[in-house]
1. To which of P, Q, R does the computed value -11500 (helix-only ellipticity at 222 nm (-39500 (n - 2.57) for each DSSP H run of 4 or more, over all residues; to 500)) belong?
2. Out of P, Q, R, choose the structure whose coordinates give log10 I(q)/I(0) by the Debye sum over Cα atoms at q = 0.08, 0.10, 0.17 Å⁻¹ equal to -0.24, -0.37, -0.94 when calculated.
3. Among the shown structures P, Q, R, from which was the value 66 of percent of Cα pairs over 16 Å apart, for residues 48-95 alone calculated?
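Readers should treat all values here as calculations from the given coordinates under stated rules, not as data from a laboratory. Just so it is clear, the model here is predicted, and its values are computed rather than measured.
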Structure P
Amino acid sequence: MTSFTLKIITPERIILEKEAVSATLPVLGGQITILPNHMSIIGALTEGGDMIIRDISEEMHFISSVGGCLEFHNNALTILVNSAETAEEIDENEAEKAKMRAEELRKNTEHLDGEEYASILATIEREASRIRIARRNHAHRQQRS
């Protein structure tokens, strides 16, 4: 089976390093799916994005990420992100609570400047991504059982 080398890196650690057969990533303007022998590309990742990786053993990896960039060249995909969590690391209840707190703050916009408002919106999107990833992983695990 044809594959490519994948590495997802944050400033603190390597999140995932695998031989992969596909990677669906959140880029500015939508999503991109990288397959083996894809053309070379450099791109920016969105804030609060969902990554779906299928490794060479057909295992699925679901990752919530915050910002960053990707480079694919010579069947090697390097993804540098500000932060990321695997589905297994996400506490869905805590993510729901954090999203609700941010949505409450957003309701009081008259006291916020533009930067504070943007920060709240980014928090909402990040927590929504964490919730989607946790649920997607849960559904995937149930299907496999």
Structure Q
Amino acid sequence: MHKLWVTLVGWILLLAGIAALALPGPGLLLLLAGMVMLSQEYEWAERRVDPVKDKAFGVAEAGVSTYPRIVLSALGACAVIGAGVIWWMDDIKIPEIGPLGPELPLGGWETGSGIVLSGLVALGLLIYSIKRFRPKDTVHREPARTI
């Protein structure tokens, strides 16, 4: 029974990670989580954990390497949360464009809460990446002297 659950959860995380590579979400981290789960039962997955881990951590480190990247990531996560709130309200009217409109497709609390949760996960991962990969400012700068 344990092997069944490990395999099932591992494949769900792996497939969600593959989907999140193209969609908004922590694709490499979900992919890594799925690979770690599957590596408990399968040798092929165990061989692939380290390369995926190195890539995921490398991308996370690059994402917080500069302040503009951190700010843009935080603004993007906040924009996702804002979009989720709009989807949650479900009484927003949008212009009719082709088959879309005048109401949001799949509007309601179900979709909105999922979008808000995605934004909160993105903010959490951003904070984690900052704490883990951002170097501490150990050099104390002296204030500039005026002459």
Structure R
Amino acid sequence: MMIGLAGMVMAMASAAPQAGMVHSVRIDHATGAVQSDYNADVQVTYRQVGTVGAGGRPSTLRCMWHAGLVVDRQARHASGSTLVRSFAHDNVVEGSRPGWCSAQQTAIAREVAARTPELQARLVQLAQEDHGVLHTEIDRMQENRQAG
């Protein structure tokens, strides 16, 4: 019994997507280079739908799930200043499985892990979309330095 439980825990751990996906990029700005590191964690949300079938009738239970990214950006400007931002993006990947969500979490974790390349690609895209925000933050930081 203990071996079965340990095996199940290991299966759940190996089925989880890579913890702490990372993307780093150097961004050029008029005031100096900025090294930006984006760290993302996958967050899976479950929603139970359907009903348990009455005696002799099939169940319509399904577990709808979607996985999103919670991203932390840390950007280091050439001046030594650090700019930090956190943001989330839902529904990067999604799916459904028959039955109760509680019984499907291991299978869903495997499915999400298999789709890690999609999650990593979305992280890169989110980092690119953040460049405009980062440029604005740097401009504001420079304005504050000049005014202060």
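1. P
2. This value belongs to structure P.
3. Numbers: P: 49; Q: 60; R: 66.
Derived from R, not from the others.
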